[in-house]
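Laboratory data are not the source of any read-out in this text; all were calculated from the coordinates shown. What you see is a predicted model, and the numbers here were worked out from it, not measured in a lab. Cβ atoms are built from the backbone, for glycine too; each structure is taken alone.
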Structure I
Amino acid sequence: MSGVNALALRLLLAFALGAFCVIGFAPNGVSPAPTGALLGLFILWRQASSARMAALFGLAWGLGCFGVGVSWVYVSLSQFSGLAPALSVAATFLFCFYLALYPAFAGALFARWRSLNATSNWRDILLFAGLWTLSEWLRGNLLTGFPWLSVGYSQSPPSPLAGYAAVLGVYGLGFVVALLGGLLVVGWRSLRHLTLVVIILVLGFSLTKVDWTTPHGKPLAVNLLQGNVPQDVKWSPQQIAFSVERYVALASQTTPARNAVLTVLPETALPLFLNEVPREILQTLTQHGDVLFGVPVINKNRSYVNAAVAISPALSMQAYAKRHLVPFGEYAPPGFDWFFKFLRIPMSGFTPGQDSPPPMLIADQRIAPNICYEDLFGEELLYALPQATLLLNMSNTAWFGDSLAQPQHLQISQMRAMETGRVMLRATNTGMTAMVLPNGIVAAQLPPFTSGVLRVEAQGYTGLTPYARWGNALILLLAALAIAPSIVVYRRRRARQPSQ
């Protein structure tokens, strides 16, 4: 077989491994799959003859993973943004290509810093896990960040690794998955490596039994509303009454015998500015208690924010404004105003809210809302702790149709619940409306693409998990320590080489 054909087959294998990784995430949830996918990538990187080849393997792996796992971007662009199918395909490919650059960069560094001694397995395994972790962390932070499909998300319950979430967070779980992949490559011929694999699995399972936080106050009765309003009519002026009436009808289903202290509507549930919502609508929504709903709010300077507004029966008000906005969806990055000429995205000029707003006090619980894609950024939610006793996500993922986006987003909320030791409530337009317990288990959920009310009793919690206390600092330190031995040996090797 020629060298060109061999390289093509390896690139195809890398692409297939990346695509295979996606079945580890919701809705399939085959949690060992990412370990296998990274195991294969580790082998390819160790066999690469150059940094360039390792980068190509990482790029192909990333294109397989993101091309399959983030394919829902095409749905948003083609069905709801008015972009032509060919342009939607091109834009989706470019986005996935950008995401794939991170594993490509990690591969190039691995090939440069790896051991030249075939028996130096420990350094290569640690280097692989450390570089993988740092690449995911960079992807989640550079250019506003996009940490979707970080491999740690695949380890939600019942994965035996789920217990690490409260200690190391999602990037730490990615470190553990990559570490296991590397250990399994050489474990078949080393009892020490296999023993360590067993220890990692047992420790992860044991950590799931630890209660890092404690209950606070009485459970809060909550009605989570899912209107299932089609995205293509949501912002139509002729359909505003339809959206409002749908949610008013759902809110009115609560009876005095089944009274909810709090009724929650999803992101931008009312397609009006807050000052345009009739007073009688607010009075109807609050007839059985407080209501928390998503609505755009105009500021004094005439800018507007994507807000969550809580209103009591006496019409007193608390508000939260979305802080981490979606580039190209909720605002145009500098120099990209032209992009919106090709799209039909309503309400796409939001401004971010204040950095550390106080939690909302409802009954004796303090609720920290986050809006849609904000819950991808676990460390950014820690500002509300330890004061907040409940977390609440309000989303409208109708933008992505019946795709992988909705179950994947619920899995992200499971990670946030485990990281913080808090219940995460979710109120969404089309799904997944749910309640997630602090251990990451989904306790209740409405079927997607249905209209209904999910009635739950949400227990508040106080205290801090190790991750809530340290954020990503611990795993970044561990990743740096894992990489350090390889860099030291590499620098010594370079120093011994004769100068040209």
Structure II
Amino acid sequence: MRRKKIFRLVRAGFIVASLVPVYVVAQSTAIGIFEGHGDVGSVLHAGSVGSDAAKNSYTLTGSGENMWFTHDHFQFAWKKMSGDVSLTSEISLPSTLGNEHKKAVLMIRQDLGTDSVYADLALHGNGLAALQFRDEKGGDTREIVSNIAAPTRLRIVKRGDYVYMALALKEGELQPAGGWLRVPIHGMFYVGIGVCSHDKDAVEKAVFSNVELNTLLPASGETTLYSALSVVPIAGPDVSVVYLAAEHFEAPNWTRDGKAFIFNREGRILRLPVAGGTPEIVDTGFATQCNNDHGISPDGTQLVVSDQSQEEDRSLVYMLPLAGGTPKRITKNSPSYWHGWSPDGKTLAFVGQRNDEFDIYSIPVAGGEETRLTTAKGLDDGPEYSPDGNYVYFNSVRTGLMQIWRMHPDGSGQEQVFSDDYNNWFPHISPDGKWMVFISFDKSVEGHPPNKDVQLRLMSLTDKKITVLAKLFGGQGTMNVPSWSPDSSRLAFVSYQLIPKEDFPGK
């Protein structure tokens, strides 16, 4: 009632001192290519927009406490549009003072409400560039931080329900930098530029130069695949891109010393520093058709791979030094796909297809006979030992949907960990034994195919509470194998982008 009364007084022309924020509707005054501008959300200092037609540039001033969590407060210049669009600009924040998280944004927004669904490409005061998004009205904001810092030219693109960012350094070409995730912005929406001081008591300025706002023709369907190796903390929701390339790679492991990632690409195993850079091929001898089922021994010295270069291209499990070397065959029968290493280093768990059934098996690291652990009809997959060695976690379709199960290492005591309406795959237990992460597909999705909207979800093994760590475009190859950091604070995964050829004709 208090809020309604204050609004009536404001409309009547009275000045009201209030503890309740007054939400200002964006003005309809056109400026340059934009139809209107104004403050979205609650601000203490009204913003402004100026333009220079000769330079195709705009200068915005604005206040606002933040653009994050469930509400945004900022100055916004906008145009109503529909369909597929791109917005490109050079951006500068002239003042080096103020909050390092102040931001200038290229934004696509469903409406002008403070809690609207939106996606923006934000350049922060400290040079950080990130694709930020809220995929449901009133929901929390999430972000993907690019590995390109302080870009000089930025672009945000909406293709259907998907958005992505492209960045360029000085005198460089724009290149995809992350994203391709579903943000449901439909019908008519707002596209424009904005500034937020990240300090309710401050006013900041942002300059947008060489602004290009385009309606895109429908995509032909021909795409370029980009893969992004990224990291997310268990506290969420800030995803950071470490390495992105126009190629297909999969399934990162995090080395036991915390210094590098191991992943597979075109049948080879590669090593990449955690800080990023250029990946190097690990020498795996004759094993040059490695798939995405690989991992590292508990003592950090050995690498296990699943390779399809022998036995009529059926996968077998091999072991070799982590630094590279000649593979030693472990499994006699094929196909076999590694997934788990016992914490004492003596036993491997893997998935084997035998007599048209996929079940979970164990085998000594030294080699020998395999032991069948599951016998249920349907697919059992993704076995992984708990750090204390008491359980093997796995996923099974035996109840209809793919769900997470566990059993003792001898196969006894098989029990479902939880039940819900997703297809859940590849449980990975944190090194400290407190958490389980897994990948969730919609219940309509069969198997674990690539190029799907998926979620990485985190369960506390203490109270079984589940939270969403990340939403992404991925599936097969995203997180097939253990990918925890040694300190249990972060996870590595791969997401994918299908960028229309028309967007970057030279790629």
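For structures I, II, which has the highest computed value of distance in nm of label points 7 Å out along Cα→Cβ at positions 60 and 380? Spell out each step's value before the answer.
On the way: I: 3.5; II: 5.6.
Largest one: structure II.
A value of 3.9 was derived for distance in nm of label points 7 Å out along Cα→Cβ at positions 36 and 492; which structure in I, II was it taken from?
Details: I: 3.9; II: 4.8.
Computing distance in nm of label points 7 Å out along Cα→Cβ at positions 36 and 492 on every structure in I, II gives 3.9 only for I.
To which of I, II does the computed value 81, 51, 38 (Cα extents along the principal axes in Å) belong? List each step's numbers first, then the result.
Values: I: 81, 51, 38; II: 84, 53, 41.
Value 81, 51, 38 for Cα extents along the principal axes in Å corresponds to I out of I, II.
Consider the structures I, II: one of them gives -500 for helix-only ellipticity at 222 nm (-39500 (n - 2.57) for each DSSP H run of 4 or more, over all residues; to 500) as calculated from the coordinates. Say which. Could you put the intermediate results ahead of the total?
Details: I: -14000; II: -500.
Matching structure: II.
From which structure (I, II) was Cα extents along the principal axes in Å, for residues 324-467 alone calculated, if the value obtained is 47, 34, 27? Don't jump to the answer; show the numbers that get you there.
Numbers: I: 47, 34, 27; II: 40, 35, 34.
Corresponding structure: I.
Where does the value 11 come from, among I, II, when relative contact order in percent (Cα under 8 Å, 6 or more apart) is the thing being computed? Could the numbers behind the result be given before it?
On the way: I: 17; II: 11.
It traces back to II.
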